[in-house]
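Listed below are the structures to be examined.
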Structure 1
Amino acid sequence: MAETIIALSEQLFDLLQKDSFALLSTIDHETGSPATNAISWLFAKDRTTVRFAVDQRSRILTNIKQHAHVNLTVIGAGSVFVIYGSARQVAEALDGVPFKLACYDIDITSVRDAMFYGARISVAPEYEKTYDKRAAEKLDTQVFDAMQKA
């Protein structure tokens, strides 16, 4: 059985200090079924909090308003980690960002290594922005600066 911890390990905290890819799971407000979305505007604020930003029009926000329990799946540091917690709004809109993003914190209740026995992740998932790279870098900088200040 995998070990369950209540805060981010140093290695996972460090992983979540840079540009990351994660899967955010919520409970759909209409169906009650799991709903999963890929997100990248996130970082570990401290070892017990992960902050993320999403478009204000996202279904994620409606789901969280109905049911704050979420989980965040992170693939890296040699494994698959699932971070469980409750999401709470930090900012309805981030200042200094060209479109309306809401900012939320996940207050961590547990972190579980969810990798199956006898294996490890040898290469973490990578992604690339498919629009203008300079525009993407500028937007990412604006979003992360605003998230830090929220």
Structure 2
Amino acid sequence: MAGKVFHSSVQLGRQQARMIIDGAFGYGRSADMQPITVVVLDGGGHVVAAEREDGCAPLRFPVARGKAFAALGNGASSGVVGSRNAERPAFLASVAAAADGNFIPVAGGVLVLDEEAHVIGAVGVSGASSDEDESAALAGIRAAGFAAGLEPD
């Protein structure tokens, strides 16, 4: 978590969240992915916007939210959190319990950074493979004009 700043004058609002979702959906369709669900959280961990594509399974929303929350709560992408702690299952289980189950440490949750690299939110995607989910999240963040944060500085 060193290096990431969790305060910014930039707010992640509904309009930007919609652009992230639309960008992620556009990427998913162009890559012929399975239907996805996208959840956008603000810097405080609150859902700003969420949407599922037709045909997406019902558990995809809590999984996408958990991926975004894992990234936001740990200052690195959800995939990085999971891979760095793969040999620490008790730690991962403890964090999941502390987060009331809203913690999914697999790829698909990515931090949203402002122009000064401050964390202003996170995006979680679920529905395809974890790597595809992460690619869709990255595409959505870029489509909205933000930078993505995968690893701590």
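What the table below lists for this structure:
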quantity	calculated
Per relative contact order in percent (Cα under 8 Å, 6 or more apart), the highest-valued of structures 1, 2	2
Computed 17.4 for mean count of other Cβ atoms within 10 Å over residues 59-66 - originating structure among 1, 2	1
Structure (1, 2) behind the derived value 0.95 of FRET efficiency 1/(1 + (r/R0)^6) of positions 35 and 91 (r between Cβ atoms, R0 = 35 Å, to 0.05)	1
Among 1, 2, structure where mean count of other Cβ atoms within 10 Å over residues 43-50 as derived comes to 16.1	2
Of the structures 1, 2, the one that -6000 was derived from, the read-out being helix-only ellipticity at 222 nm (-39500 (n - 2.57) for each DSSP H run of 4 or more, over all residues; to 500)	1
Computed 8.1 for mean projected area of the Cα convex hull in nm² - originating structure among 1, 2	2
Comparison of 1, 2 by distance in nm of label points 7 Å out along Cα→Cβ at positions 51 and 83 - largest value held by	2
Comparison of 1, 2 - label where distance in nm of label points 7 Å out along Cα→Cβ at positions 67 and 139 is highest	1
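Just so you know, all these numbers are worked out from the coordinates, no wet-lab data involved. Owing to the predicted nature of the structure, the values given are computational and were not obtained by experimental measurement. Cβ atoms are built from the backbone, for glycine too; each structure is taken alone.
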